[in-house]
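Chemist: Before anything else, here is the set of structures, which you'll find just below.
Where a number appears in this text, it was derived from the coordinates with a stated rule and is not lab data. Just so you know, these numbers come straight off a predicted model, no measurement behind them. Cβ atoms are built from the backbone, for glycine too; each structure is taken alone.
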Structure P
Amino acid sequence: MRQSSDKSIFVDPSKCTGCHICELVCSEHHEKNYGLRKSRIRVTSIGNTIRLAMSCRLCKKAPCVASCPRDALRQHEDTGTIVVDENKCTGCKWCIGACDFGVIFFHPIQKTPIICDLCGKDEPQCIRACQKEAIQLITEDAFLSQIRKNAAEKLTKSIGEAK
């Protein structure tokens with residue numbers, strides 16, 4: 001049974017500036033050096049204006065785990081994080097292709113998948129480092145509720161400006 005109350009990292013698109021600080025602190029925490037290609041959270045750009053940090057969604061029935069032909073991935077029963085057994089992994093990248101969110105990355109040196117582990121027992125470093133407080137460890141319901149509230153506030157403001 002997952003103790004994390006099904007919490008995962010969610011990024012508020014209205015707050016994220018795409019500054020890459022989350023990527024840098026993630027790679028430093030896990031790799032002991034700053035390398036954006038070694039980060040478990042990545043800033044994704046859409047066109048020239050939208051930049052948004054994304055990481056593992058901790059799917060309840062993780063397609064990445066099911067797709068692995070070597071059983072090199074398993075889902076931690078307490079946290080829901082995906083654990084990679086590097087001794088079994090052959091670097092086939094099936095897990096990367098199976099991820100609906102595109103948030104499994106390939107380590108450029110180890111040639112194995114790297115996936116957000118919520119920084120183990122620590123508070124996720126990306127959350128601590130985000131100066132805009134765009135990154136949160138919350139449930140999906142809480143995140144969606146927050147998005148609806150933000151949308152309602154914007155609508156109320158735009159109605160007020162139209163008068």
Structure Q
Amino acid sequence: MGASNNQGRSFVAADPNKCTGCGVCQLICALEKEDTFNPAVSRIKVLNLHGFLNLAVACRLCEDAPCVNACLREALKQDDRGIILVDEEKCNGCGWCVEACEYGAITLHPEKRVVIVCDLCGGEPKCVDWCPEGALELVSEDEFNRRVGVAMVNKLVPEAWRRV
């Protein structure tokens with residue numbers, strides 16, 4: 001089951017040409033949501049792909065979200081904006097939703113053992129505001145895919161020429 005086209009929905013994403021992988025977004029998210037500077041409880045994760053590309057991963061607000069469909073306890077619901085809402089009373093930390101997410105955007109809280117996922121901070125994501133490089137913004141799926149493709153070409157082609 002693939003993610004549906006969600007052109008009308010915007011999610012937090014990093015411009016791979018600007019993201020340095022510093023992790024400030026993770027710390028700000030953890031502070032905002034959990035009142036601690038612990039990236040393990042952040043709703044956004046920074047990935048470094050083979051030293052070429054840094055990407056911040058957060059919920060993509062999929063239509064017909066696989067994570068919601070995978071939850072047997074109905075602990076996850078999706079609102080009309082696409083945001084995944086978690087009912088911590090129903091969540092038993094089974095991890096089916098984590099497995100169902102194609103993007104790795106859902107994790108389990110390491111202490112509470114319930115699902116944590118980006119909720120866009122009520123429409124004003126703090127990670128976007130605090131990114132020191134201005135790399136984070138709300139984008140559509142199509143725009144994100146275009147940017148990643150361009151960044152990969154821009155970074156891989158010079159590397160390939162160096163090896164020739």
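Chemist: A value of 1.9 was computed for distance in nm of label points 7 Å out along Cα→Cβ at positions 85 and 101; which of P, Q is the source structure? Don't skip to the answer; put the middle values down first.
Modeler: On the way: P: 2.5; Q: 1.9.
Going label by label, the one that fits is Q.
Chemist: When distance in nm of label points 7 Å out along Cα→Cβ at positions 77 and 93 is calculated for each of the structures P, Q, which structure yields the highest value?
Modeler: Details: P: 3.4; Q: 2.4.
Comparing P, Q by distance in nm of label points 7 Å out along Cα→Cβ at positions 77 and 93, the maximum is at P.
Chemist: Which structure, out of P, Q, was mean count of other Cβ atoms within 10 Å over residues 13-20 derived from, given a value of 15.4?
Modeler: P
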